[in-house]
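What follows is a group of structures, each given as C-alpha cells.
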Structure 1
C-alpha cells in the first residue's frame with residue numbers, strides 16, 4: 001500500500017513522529033510520537049491547507065510517498081467508534097487520548113481513521129514505536145507547490 005504525507009523539506013526525512021510529539025495534534029498528546037499520513041495526495045494537501053492562508057503558506061513542502069507492506073496489520077476505526085466530539089476545532093483532549101491509547105497498546109502499526117477535513121476519506125496514522133515500523137519506507141519525495149487558487 002502507498003500512503004502520502006506533506007512535510008516541510010527540512011523535516012521530510014527521516015520518517016518520524018517527533019514533530020507531532022513536540023506540540024501534540026488531533027490524535028496525539030505532547031510527548032507521544034505518531035506519523036500522520038493520508039490515503040491519497042489530495043487529502044494530504046487538504047489536511048495541511050486548512051492550517052494556512054496564502055500569506056502564511058510555506059513554499060518548501062514535499063510530497064512523500066510511503067510504502068507500507070500489505071501484511072502490516074491495520075486497526076480500522078469507524079466514526080461510531082470515535083469520541084462524540086472528534087470533529088471539534090480546536091481538537092478535544094478526547095481525540096488525543098484515543099490516539100495515545102492506540103500507541104500505548106502497540107498492537108497495530110497503523111490506525112486507519114476518518115478524516116475530519118474530507119468526509120469519506122481516511123488518514124493512516126503510523127505508530128513509529130511498533131515493531132513493524134522498520135519495514136515501512138519512503139518511495140519518493142518531490143517538491144509540492146500548492147496551487148494558489150485554493151487560498152482565494
Structure 2
C-alpha cells in the first residue's frame with residue numbers, strides 16, 4: 001500500500017526547455033527560408049493607356065453573321081456557299097478585301113492600324129458550332145489575323 005501511495009504521490013514534471021529550443025529553431029528556419037513578396041505597387045508594369053495616335057480612325061470591320069439554320073451573311077448579304085464547310089465564296093470575298101487593304105497600306109495611303117482587315121463574327125444562339133468553326137477556317141484561309149466574336 002505504501003508503494004502505491006508513493007507512486008500516486010509523485011508529481012511528474014515535464015522539462016519545457018527542449019521544446020522551447022525546438023520552437024525557436026523552427027521559427028528561425030521559417031524566417032530564413034521564407035521569400036518575401038515584392039509589393040504590387042513597386043512592380044514595374046506598364047498598363048495600357050490611351051492610344052498614342054488619337055487621329056487614327058480604323059476602317060470598317062467586316063461583319064459575318066451566322067443564322068439559326070447555318071446560313072452565312074457577310075455585311076448583310078448572304079453568302080451562297082454558307083452550307084459548304086470550305087466556304088469558297090467567303091474566302092474569296094475576304095481575300096479581295098484583304099488585298100485591297102494591303103494595297104492601301106503598301107502605298108502609304110493608310111497606316112496598318114487604319115486599314116488592317118478585322119472580322120466580327122456574330123452567331124445566332126441556336127446555330128451549330130460547326131458553322132462558326134467553318135467561318136473561322138475561312139478567315140484563316142483568307143489570311144485574316146484579327147477576328148472577334150459578338151454576342152446578341
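A value of 0.00 for FRET efficiency 1/(1 + (r/R0)^6) of positions 31 and 135 (r between Cβ atoms, R0 = 25 Å, to 0.05), calculated from one of 1, 2, originates in structure 2.
Taking distance in nm of label points 7 Å out along Cα→Cβ at positions 47 and 143 as the criterion, the largest value within structures 1, 2 is that of 2. When distance in nm of label points 7 Å out along Cα→Cβ at positions 111 and 127 is calculated for each of structures 1, 2, structure 2 comes out greatest. Out of 1, 2, choose the structure whose coordinates give FRET efficiency 1/(1 + (r/R0)^6) of positions 23 and 63 (r between Cβ atoms, R0 = 35 Å, to 0.05) equal to 0.95 when calculated. Only one of 1, 2 returns 0.95 for FRET efficiency 1/(1 + (r/R0)^6) of positions 23 and 63 (r between Cβ atoms, R0 = 35 Å, to 0.05), namely 1. Among candidates 1, 2, the computation of relative contact order in percent (Cα under 8 Å, 6 or more apart) that gave 22 used structure 2. Which structure, out of 1, 2, was Cα extents along the principal axes in Å derived from, given a value of 110, 42, 24? The read-out comes from structure 2. Name the one structure among 1, 2 that FRET efficiency 1/(1 + (r/R0)^6) of positions 15 and 119 (r between Cβ atoms, R0 = 41 Å, to 0.05) of 0.90 was derived from. Of the structures listed, the value fits 1. Quick one: helix-only ellipticity at 222 nm (-39500 (n - 2.57) for each DSSP H run of 4 or more, over all residues; to 500) came out at -5500 when computed from one of 1, 2, so which one is it? Structure 1 accounts for this read-out.
Here, each number is a calculation from the coordinates, and none is a lab measurement. Note that the coordinates shown come from a computational prediction; the quantities given were computed from them, not determined experimentally. Cβ atoms are built from the backbone, for glycine too; each structure is taken alone.
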